[in-house]
Structure 1
Amino acid sequence: MLKIMENEQEIFRAWLFKIVKKDKTITGRELAAQIGVKEPTLTAYHSGRKDEAGEKKFPVIPFDKRKLILKITETAHEQMMKIGRAELHPDTIDLRKIVSDTVDIKIKAMKAEIQATEPLSKTPKPTPIDPAVQILHEALEETGVKITIEEREAITESLRRNLKEAANKEKDRIKEMLKVFKK
């Protein structure tokens with residue numbers, strides 16, 4: 001399908017709304033400060049403002065501000081356009097997925113509610129916690145540091161390797177000790 005004319009400002013607004021309000025990859029306050037505008041101006045960029053007549057109006061987002069926002073968020077122009085278009089015109093498949101996901105969430109909530117009212121004897125046994133996950137969780141709580149999911153996964157993998165190496169060394173040490181009893 002040939003798209004004769006697209007409104008890049010509109011697509012940019014949809015993308016900006018998604019990253020600031022939906023995904024919350026960066027706060028409006030942080031982004032506004034980094035591009036040198038006040039927070040209400042940034043909000044007007046993605047959500048508009050009502051004029052005296054009560055009509056929603058959107059200010060023009062200057063090219064240099066759009067370019068700076070893309071740089072700060074490390075987003076390629078093509079990626080922004082793709083995401084913005086998807087936000088403006090979600091496919092019916094996406095809508096079905098959203099509805100399906102919403103239904104699944106409600107079903108899980110209902111199941112959890114039912115399980116909460118069941119007697120304790122029917123409560124399933126708890127699933128063991130991965131020691132690496134538990135160690136990282138405790139360290140994060142004690143330090144108060146916040147990290148991304150990617151950083152969390154990388155650190156957890158490193159912890160798993162280190163714990164496995166330590167366990168193997170300890171196992172070898174125990175085997176050496178047990179050789180004394182074999183004779």
Structure 2
Amino acid sequence: MQSDAYQLAMLPIAYLSGQEDPFDRYRNGEMALDDTYRDVVNAGVWAYQLHAYLALIHARFGREIQRVVREYQLIILDREAGAGAATRKTFELIDGALATHTIEIPTRQGTVEVPVEMSVALSLLLDIRESPHYVESPVMLDVQVGRIEPDADWNLATYLSRGRGDVVATFSPMLENISLRSDSVNGLEYPE
């Protein structure tokens with residue numbers, strides 16, 4: 001199947017818009033977060049899923065196509081929901097958190113691997129306005145970290161991991177069967 005960069009940008013937005021909110025979709029008994037985390041979970045997981053999709057685009061089509069698809073997504077989100085700027089900021093937070101890689105902690109029983117989603121979760125909990133722990137001033141960082149409910153960061157990391165897994169499982173096989181039309185990246189133009 002042939003596609004263009006705009007269609008590639010729309011694909012995950014259309015798919016995710018039709019799914020149950022991440023807060024409800026990924027909550028699971030002991031991993032259930034309190035309802036005060038609903039907004040940060042929904043905004044954070046949704047952005048992380050789009051970010052994971054963009055990584056798939058990069059792997060399949062390269063950096064330039066990924067950049068164009070990302071810009072289209074931000075245009076679409078801004079036009080449809082006024083969320084382009086907030087999503088761009090969240091993408092930047094995710095990029096920064098992912099740069100930390102996986103952390104390994106040695107214990108007497110062996111090494112514990114802290115998933116990279118833990119860094120993403122902490123960034124989201126402290127740095128996006130939808131979070132009940134949003135830090136407006138760096139001076140308040142220590143105070144807000146101390147106010148995070150026990151296991152909220154781990155639970156959010158689990159939600160993020162599940163969301164990424166869903167996107168990879170859904171879109172990897174699909175993208176392998178898509179080729180780009182030769183005229184698909186002739187500039188960033190928003191189809192009307």
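Among 1, 2, considering only relative contact order in percent (Cα under 8 Å, 6 or more apart), which has the greatest calculated value?
2
Supply the structure label, taken from 1, 2, corresponding to Rg/Rh (Cα atoms, Kirkwood Rh) with the calculated value 1.18.
Of the options listed, only 1 reproduces it.
Suppose Rg/Rh (Cα atoms, Kirkwood Rh), for residues 68-147 alone works out to 1.17; of 1, 2, which structure was it derived from?
Going label by label, the one that fits is 1.
Looking just at FRET efficiency 1/(1 + (r/R0)^6) of positions 84 and 116 (r between Cβ atoms, R0 = 41 Å, to 0.05), which of the labels 1, 2 belongs to the structure with the highest value? Working shown, then result.
Working: 1: 0.50; 2: 0.95.
Going through 1, 2 one by one, FRET efficiency 1/(1 + (r/R0)^6) of positions 84 and 116 (r between Cβ atoms, R0 = 41 Å, to 0.05) peaks for structure 2.
Read the figures in this text as sums done on the coordinates, not as results from a lab. If you're wondering where the values come from, they're calculated on a predicted model, not measured in any experiment. Cβ atoms are built from the backbone, for glycine too; each structure is taken alone.
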